[in-house]
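Heads up, there are several structures right after this.
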Structure I
Amino acid sequence: MYEYINGVLIEKEITYAVVDANGVGYYIHIPLSTFEKLPQINETVKLFTHHLQAEDSQRLFGFLVPQERQLFRLLMTISGVGPKLSLAILSSLPVQRVVSAVMNSDDATLSTVSGLGKKTAARLIIELKDKISVIGTGEDVQFVGHNSEILLSAETALINLGYSRIEVRRTLNKLTEQKEYSDVQKLIKDSIKLLYKKGML
């Protein structure tokens, strides 16, 4: 219904914000991660929104970055994980930590979220493992190679081939730890071979 709302921040609390957009005040539920980065009252803010319609209510959820909204929507697809628990997860863990925990089957990290038991955390991992790579966050996996221009070129090419950013960066780091590359095409070919061996098709 709404892709985002851009307006003046009228009110903010830990769990919600009120944004005036063209004379209409929108009450928007937010996670703690968004609250902590909101501007001052009466300043302009842009929130990426998710509209949730139930039989007896309509609610707007807002996020400062689209990756948070992507994760929120993925979490909402899991049985037993509603909007309240989804916001709790986003309030407790950065997106990168959630992505990493799912990719590494780390239910211990996920179960640190209040209200998220180990059984639900394990189910969350199973159901999200093949979907979580759509979230464009590879910030927790930084490049360690010597030639960042070649690394970035290789990364772009591999992502365009359909590989996830996180797996691409891990693969590039592993290869460049073993040798220094001066040819981007060679790096791409070696990366594809390694990804193929790991089953990342």
Structure II
Amino acid sequence: MESTLFITEGDSASGSITKSRDVNTQAVFSLRGKPLNSYGMSKKIVYENEEFNLLQAALNIEESLEDLRYNNIVIATDADVDGMHIRLLLITFFLQFFPELIKEGHLYILQTPLFRVRNKKETIYCYSEQERIDAIEKLKPKPEITRFKGLGEISPDEFQHFIGNDIRLDPVMLDKAMSIENLLRFYMGKNTPDRQEFIINNLKVELDRVED
């Protein structure tokens, strides 16, 4: 039940996780670039695309989920636009070809800290802007503030805190009433006025606060 496969992007991120993981229960699958958008493709692509084929083999799910090698499949990407795009492409892959993985609660997104706030006595890792503000207030007058721009910037010694007992995971859940085909068509299919309107209405712009 504790077995976990982390799907990471690039060598730098996978290097930190590989060095800090629990080798008895945690494995790492490193992507080489962005996965293919598999929406609308036949399962033949799973065998023709080397990345998808290797991922399927690593999970041991070609025949059925009964032989699933890892109970927890965790997408670990940077908290930026590219990282979120990779998450979407991977979720699309699983929804398209292995939806039972999601329906049975095996797929997660790894939360990693955005900031590190510290002074000589204490270090606080912050997963949101509000946590950062609270940490600055706690460690004032002048704590050191680091903004993590990618997983590769987090050292293995620090990373072990984020994939150990204090790991924060967001489960990928599927509404039973939702049609997978309609879901994928709307978000991953051809661009439509409806999707453009959805993006415009839900667009959020975040700016890093500059401290005085």
Structure III
Amino acid sequence: MNTSLDALLERMNVLEKEILQELQRKEAEFFYEVRQGKVRFTEEARARHRKLVTRFTSFVRSSRLISILTAPVIWSCLIPIALLDLMLSAYQFVCFPIYGIPKVRRHEFIRLDRRHLAYLNWIEKLNCEYCGYANGVLAMTGEIAARTEQYWCPIKHAIRRKSAHSRYRYFFDYGDAEHYRKQVEKLRRSFEDLKGS
């Protein structure tokens, strides 16, 4: 890797640490903490949240008609997302060990913790859990595809993408044929940064 890219990656690591510190500050601000993967609110915060919940009937009456009419369309996406989740699990289980690719851990992408928010009514909790599941599966899909691409075709694109996945920075530059031919087998097995995560 070149030194300017190394410097940028180091700056990115520093920023990630700053983001983590900011998230921890928010925990204190909103009276909760995360211990052993579970969110714990203070009793005072839970009592305050219960006072702010919107009852289901009020929630429905205040909803726009278009929101109610489009809800079945939104929820119908749950079927293909659940099927995708199932297929990804099978894909990783069968293919990743054969190629020596580390498996993506579902729990690192799918977070279902919003149901513990006492200020949400049951329909808001259900909708929030659906969004957490759907976005988690889609993010996990991106990571599985990124690891697959690193094995099969680790070459950057000539035309810039809107965003790059987690493995893209390790890919060969577009047009760098010599480096690709000399290093492709090494890169296919280069997942050391994932160990211990």
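Only the coordinates and a few stated rules stand behind these numbers; no lab work does. Bear in mind the structure is a predicted one, so any value in this text is a computation, not a measurement. Cβ atoms are built from the backbone, for glycine too; each structure is taken alone.
To which of I, II, III does the computed value 4, 16, 24, 21, 14, 9, 6, 3, 2, 1, 0 (P(r) over Cα pairs in 5 Å bins from 0, in percent, for residues 64-119 alone) belong?
Working through the options, I get structure II.
Give the label, chosen from I, II, III, of the structure having the highest value of relative contact order in percent (Cα under 8 Å, 6 or more apart).
The structure with the largest value is II.
I, II, III: which one has distance in nm of label points 7 Å out along Cα→Cβ at positions 48 and 176, as calculated, at 3.7?
II
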